[in-house]
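Peer 1: Some structures to go through are shown next.
All of the numbers you see were taken from the coordinates with simple rules; none came from a lab. Since the structure is predicted, the reported quantities are computational estimates derived from the model, not experimental observations. Cβ atoms are built from the backbone, for glycine too; each structure is taken alone.
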Structure I
C-alpha cells in the first residue's frame with residue numbers, strides 16, 4: 001500500500017491531539033482496531049501503537065473450521081486485525097458453551113485494513129489502499145478530537161451475588177479435593193441493560209483510569225471491545241514465540257512505603273507463587289506442542305510489575321517454533337491462555353462451563369494483529385468492557401484462580417479489585 005510519512009513537528013497540532021482526532025475520524029468506519037501500549041516499559045514491549053480501519057466486509061470464516069479458515073486467509077499475506085473469542089475452545093477440544101450471552105460477538109473476527117496509522121516515536125506513518133482517494137491527513141485534522149466521558153446514568157448489576165460466589169468457590173474446591181483439577185479460574189459478570197454509552201469516549205476514560213501495555217479499542221459495526229489488558233497471550237517474532245501469563249494480584253499502596261511492602265508481600269505469597277508456577281508449567285506444555293524440542297524456556301519467573309491499581313506477578317516463557325509449523329499451529333496448541341482456564345486445561349474448561357453463569361465471549365480470548373509475515377501480538381482480553389449498542393447491553397467479567405488453599409472471601413475481594421477501574425469509569 002502507498003505510505004505517507006509525517007513528522008510530528010510538521011503537524012499543526014500536538015501528537016496527542018492528532019491521536020484523538022484520528023480516533024474520532026476512524027470511529028465513523030464500520031471496522032476499527034486500535035492498539036496502544038501507553039509507552040509503558042514491558043518485557044518484549046507492549047502492543048505496537050497503531051490504528052487500523054476498513055469500510056469493507058470482514059473476513060469470512062467457516063464456523064465449523066475457523067482455524068483452517070484463518071490459515072487459508074493468511075496465505076494471502078495480509079495485515080489482519082481482530083480477535084479470537086474464548087469459545088473457539090469448542091473447535092479445539094470437545095467442549096461446548098451454553099451459558100447466557102448478552103453481547104453476541106462472533107467467536108472469531110478479523111478484517112484486512114484499508115488504512116493503517118502507525119504512531120512512531122517522531123512521526124506518523126499512514127498506509128492506505130489504492131482506492132482511497134480522500135486527503136487523509138486533512139480530513140483527520142478537520143475532525144474534532146475525541147473526548148473521554150463517563151456514562152451519565154447506568155446501573156451495574158452483578159450476575160453472581162457475593163453469597164453465590166462463595167458457594168461456587170467452595171464447589172470448585174471440592175472438585176480440586178476430588179482430583180478433577182488442581183487450579184481453576186472462576187469468573188463472574190457485571191452487566192448493564194438499556195445502557196446508552198459513547199463507546200469511544202468510554203474507552204478513553206478507561207484508558208486514562210487504567211493505562212496498560214495491551215490496551216485496545218475494537219469496533220465491528222454496533223459491537224465494541226474497550227480493553228485495558230495488562231496481559232500478553234502470545235507474541236511471534238520470526239521463529240520466536242513469547243507468552244507472559246499473569247497469576248498473582250495485590251493492590252497498590254497509598255504511600256511509597258506501603259506500596260513497597262505490598263509488592264514484597266506479593267512476591268513472597270506462597271499461594272500466589274504456587275498459582276503462578278502451575279500456569280507456567282501449563283504454558284510451557286502448550287508451547288511445546290508447536291515449538292522445537294528443548295527450546296521452550298522460562299525467561300523470567302515471578303516478575304512483579306506495577307500498574308495503576310495493582311501489582312501483578314508475571315512470568316515470561318519463550319520457545320522457537322518447530323520447522324514445518326506455522327502461526328495457526330501455535331495458536332491451536334496454546335489457545336486459550338492457561339492463566340484464564342486453570343489446570344489441567346481441558347478439565348478446567350469443562351468445569352468452567354458448569355460453574356460460571358455467563359458465556360465468556362471475548363473475555364479471556366485474545367485481541368491483536370497478525371502481520372503479512374505471520375508475526376503477531378495478542379493480548380488476553382481481561383479488564384475489558386464489551387458493548388452491544390443494538391441491544392444496549394454492556395458487560396465485563398472478572399475472575400481469580402481458585403486452588404484448594406483459596407479463601408473464598410479473599411478471592412471475591414480480588415475480583416472487586418480487578419473490577420475497580422471499570423466500575424470507576426461507569427459510576
Structure II
C-alpha cells in the first residue's frame with residue numbers, strides 16, 4: 001500500500017542528508033574565484049620582478065656608460081641591456097629611450113631632478129602597459145571585464161665616492177702600518193687583501209679599518225688592547241680599484257682641457273683661445289728649480305733609459321703647474337711642491353722618491369688650494385720625514401713612506417700593490433676640504 005503523497009513530501013522536507021551540497025557548490029565557486037584572482041595577482045608580481053631586474057640592470061649600465069659617452073649613446077646601451085633581459089619579441093616595448101632620464105638624486109628628500117647634462121644619477125622606467133600593447137594578460141579577471149594589468153617598475157642609480165678614497169690608505173695588496181700612530185676621525189685604512197697593524201696606535205671614533213674579511217687582520221697578541229679604537233673601526237668589505245685602472249688615462253689626458261683629469265687651477269689658459277700653453281720641454285739633466293719651472297705651464301721631461309731621473313733640488317719650492325715625464329722623479333731634502341700635478345710613466349719601483357723632508361702640498365690647515373698630486377705607473381719610496389698636506393699619491397705598484405710625526409693632514413694614498421707606512425705619525429683628517437683637485441673614480445649604487 002503506497003503512502004499518501006503529502007506525507008512523502010513532508011518527510012522529504014524534513015530530511016537533512018545532502019544539506020551541504022548547495023553550500024559546497026557556493027564554496028567551490030568562491031575557491032575558484034580566489035584561486036583565479038591569486039593566479040592573476042601572482043603573475044603580475046612575477047612580471048613586476050622581471051621589470052625591476054631589467055630596470056636595475058639598465059640604470060646601472062646607463063650611468064656607467066654616461067661617464068664616457070653621450071646621453072643618447074648611454075641610453076642606447078641601457079635599452080639594449082634591458083631588452084637582453086626582457087626581449088621585445090617576447091615582452092613587447094618594455095623600455096625605450098624616453099623611459100630613461102639623467103639628473104640628480106637628493107637622498108635626503110628622495111627626489112630625482114632631471115638634467116640631461118648630468119652624470120650623477122639616472123632614473124629608468126620599465127613598463128608593460130595596455131597602451132603599449134604589452135599589458136599583462138589576466139586569466140580569471142577577464143570574466144569580470146579586466147583583460148590586462150598595467151605593471152611599471154622604476155630604478156634610480158647614483159654615483160658616489162667611497163670615503164676611503166677621499167682620505168685614507170687604500171691598497172690592492174697588504175696595508176702595513178707600524179706603531180704609535182694616531183688616526184683622526186673619519187680616516188680610512190683599507191686593503192683588498194688584509195691589513196697589518198703593530199702596537200700603540202690610536203683610532204678615533206669614526207675611523208675605518210677594512211678588508212674583505214676583518215678576521216684576516218694581522219695584529220700582535222694584545223693588539224686590540226694596545227690599539228684603542230681598532231675593534232670599533234673594523235669592517236669587512238672590498239673595492240674595485242677604479243682609480244688605479246685610470247692611471248694611464250690620467251697621464252694621457254692631463255693636458256686636455258676637455259678631460260675630467262685636467263686641472264685648470266694648475267694651468268694658465270690662453271685668455272683668447274681658452275687653451276693651455278704648449279708643453280715646455282726641459283732637459284732631464286737640468287734640475288727642476290725656479291730657473292726653468294714656469295708657473296702655470298705644462299712641463300715635459302723625457303728620459304732615454306729606465307734608470308734615468310729628473311731631480312728637484314734640496315730646499316726648492318715649486319708652485320703651480322704640471323709635469324709629464326717618463327723619468328723617475330727624485331725630491332731633494334726639504335723640497336716642496338704646491339698646486340702641482342706630476343705624472344710619470346716610469347714603471348720603476350721608485351718612480352717617485354725623496355730625501356728627508358720632502359713635502360707634497362701646502363701646510364695650510366685644510367683650506368682650499370695648495371694641494372698636489374703624484375701619479376705613476378710605477379711605485380713610490382719616501383724613506384724619511386715625508387710631509388703631505390691636502391695631497392694625493394696614486395701608484396700602480398707599491399708605495400713606501402716614512403712620514404714626519406705631524407706631517408700628514410688631508411691625504412689620499414692609493415696603491416695597486418701594497419702600502420708600507422711608518423711609525424710615530426699623527427694623521428689629521430680634513431674631511432675632503434682642500435682636496436678638491438684630487439683624482440677620483442666614480443662608484444655606482446642603487447638609490448631606490
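Peer 1: Using mean count of other Cβ atoms within 10 Å over residues 109-116, single out the structure from I, II with the greatest value.
Peer 2: That would be structure I.
Peer 1: Right, next: Taking relative contact order in percent (Cα under 8 Å, 6 or more apart) as the criterion, which structure among I, II has the greatest value?
Peer 2: Result for relative contact order in percent (Cα under 8 Å, 6 or more apart) over I, II: largest is I.
Peer 1: Supply the structure label, taken from I, II, corresponding to Kirkwood radius over Cα pairs in Å with the calculated value 22.0.
Peer 2: I
Peer 1: I've got another one for you. Of structures I, II, which gives -9000 when helix-only ellipticity at 222 nm (-39500 (n - 2.57) for each DSSP H run of 4 or more, over all residues; to 500) is computed from the coordinates?
Peer 2: Details: I: -9000; II: -6500.
For helix-only ellipticity at 222 nm (-39500 (n - 2.57) for each DSSP H run of 4 or more, over all residues; to 500), the value -9000 is produced by structure I.
Peer 1: Using the calculated result 3.0 for distance in nm of label points 7 Å out along Cα→Cβ at positions 125 and 333, pick out the matching structure from I, II.
Peer 2: Working through the options, I get structure I.
Peer 1: Right, something else. Please state which of the structures I, II yields 1.3 when distance in nm of label points 7 Å out along Cα→Cβ at positions 69 and 101 is computed from it.
Peer 2: I
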